[in-house]
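> These notes open a run of structures that come right after.
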Structure P
């Protein structure tokens, strides 16, 4: 039987993740059927406490991405849910955003939803994301569920009562209607060639169930077939091989636009007809430019590693406010919710990773919805590049990761490093960025550096950008002096 410690090792921020396939690189299975069963029971208890309903009055939907471990993990979860008397609806191959929408759609109206996914991680991993009608669960909620799971054993029941619903069909119809209502025609993409790279994850539906029915030519789309081994490339818009693949596909097929999704479709990036990559700062800039006419003077929430060129574009060119916050998609989303509740209009919370949520879409981290907004703009403007033609990019951009070694409480150690790093910077007369909400950000002439703690792991990322070729090396030379002498921090990456 798994121990409480074993279960808590599966805690990954606002979800659960672990190794689900045996015999790969010597990694033992940690997300076992037992763990999934007990965690599902913990979710039932969480829902009963939150909603004041008995288990037999609950409805829970469950779906999965294309991972090969999905069938047996889903079975383990469903056995627990049914054993507690919950009405269970199997949504089959789904996306993470669609699973949240299963709490919204009248046809499903779920009290809670479970998505089985490990996002872009290797094929031997899997995980569980949880939703209620209020949105995705927080890290503290996952801790509560795991604490409950640690007190429970496995439970089983026949799965004859499990119902099936084609959620992706319903979700696709929902997105199609948004597009046709906005553009005023049933075939708004007629004459446009738009291709999709799904990386053999769960995003292939976007080509076949949204683009094609709305008139787009999708020839040239690739890796739409679900395959949990991910044989072609990692389904991750941030992966260089994946991005190079969709860029080549766009140029080879002479497409007007290319879209690339991660495994569970909560992230996306795009490629323009000339092969230009629209990701990271450029994606944020383009989404902000699309939203600016409808939300003039509003606040755009981003993570902490966005470039100064983006800041100037948002505030100078679009006349918006840029709130550079913390890393972590839940962090930027929650800050967006907080600002709107306080009366400060904030339509968009978005990370450089491609995670983006709009206030008009339930604050849902939804790559497909971002794609919908992009497509509506493409149909209107024809040349999307004009939206961000004034955006400037750094000449150099580097990221280093420093491991914290031999320290059990690595978060406290990392905090002590940051405090000393900040004190040294001040003593050297360097300019600290203010306001700043994560780590220590130092402004240099024509560049910047940000040292922070990783969200979950025992390491400290350092991001450096410069507007001049060779500028990063000069900044790094200064950083070396500021970060010297911490015996538990491996900074050897700076010497490579």
Structure Q
């Protein structure tokens, strides 16, 4: 792997330009491939991460290098997220003519975006780059990964596996590259400026850098998912689903529940159900101790990120036994919101903040206050037997997704039992400072040229258009 030996701005910029030029050369060759050969390249990347031995090595490397999450769940994430994406893309047209509308006389032609800069986080250093690489090459693009410094080793190993597959099917290796190590902010910024499209997942600092790079960019908003449990919910099922989601990969997902809002009439019963699932409610003193350690100088500490509940309790010197068994996740009771109540924000750890609501309307107000502090635009979960309440949340709260009776971190990014596209990058709309509100998918990686033919004119009459309005308001 190449390295940038000098940190001078001129040298960094020149090195990145050379990297991008190699990508452009590979992309020009790749643009001559037909749909079948492009789809073979897509499957090659999928196999590079899903082949069981490679998957295991990537998961082990990720946990070893970043200290985040756990190996079994990363193996599962790498497999399921990639398999789901391949399912979504199977048979999808992504080059040439992709749609004809004879009634409107419009033919749509898919065109590559060019060279994609993919900014990826340390929380998912295998699955997220693979997802972006597959989407990018599905549309005929080249892609250069800019990993977090901690995730660079995993990305490098992933690219080794991808290039081995590319050699088998005669695809140029330079189609998929990564920044030379050591990864730096200067190199990442230079890549953003030189690329044709930036797709940024991870810290809000990286997203802001992408949006101000001068290059068209898709960036995602901050996570801080909350979930409402109303009086009609199946409490045991809800508790099980919340536990599955909250503990998966030690809560490194931006879609992991950070807060649960429970209606008063089922509050005690729901807490008991969560306890049955391995949740441990901290007392006031333990909560204060954990808060002081998790947020130093008002900033979330990395000490507890991606660690399991037992390790968190041990580090915070909190009694970690409950009936002789280790905890699966921790709970803290909260009433406030904002910087003075940091448990109301994202934690990236298996710590669940619990709020008590008088009724469903009160639960909505609590959720709105939480998103007013952090996480606006992302998503909310709902456990209920009253499906109309999901639409109520969708009509009133600043969220792009309402996830109903599901384990949130699995469902939000697409699952085999819901219809959302498989993705690890969730748009949060204008609420979250994003230009899109859906799950990032392959169509975000293409340009579309429209060929427009004449059709029979469909010009309306003005008097017909305004007749009802004029009669109602002008009495004409």
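> Work out which structure the value -13000 belongs to, where helix-only ellipticity at 222 nm (-39500 (n - 2.57) for each DSSP H run of 4 or more, over all residues; to 500) was derived from one of P, Q.
The correct label is Q.
> Still on this structure, please answer the following. If FRET efficiency 1/(1 + (r/R0)^6) of positions 47 and 287 (r between Cβ atoms, R0 = 35 Å, to 0.05) comes out at 0.60 when worked out from the coordinates, which of P, Q was used?
P
> So if we calculate distance in nm of label points 7 Å out along Cα→Cβ at positions 135 and 151 for every structure here (P, Q), which label has the highest result?
Max of distance in nm of label points 7 Å out along Cα→Cβ at positions 135 and 151: P.
> Additional query: Matching task: 4, 18, 28, 27, 17, 5, 0 is the computed value of P(r) over Cα pairs in 10 Å bins from 0, in percent. Pick the structure from P, Q.
Checking each candidate, the match is P.
> Can you rank P, Q by relative contact order in percent (Cα under 8 Å, 6 or more apart) and just name the one with the largest value?
Between P, Q, the highest calculated value is found for Q.
Since every read-out is calculated from the coordinates, none of them should be taken as a lab result. Keep in mind it's a predicted model, so treat the numbers as computed, not measured. Cβ atoms are built from the backbone, for glycine too; each structure is taken alone.
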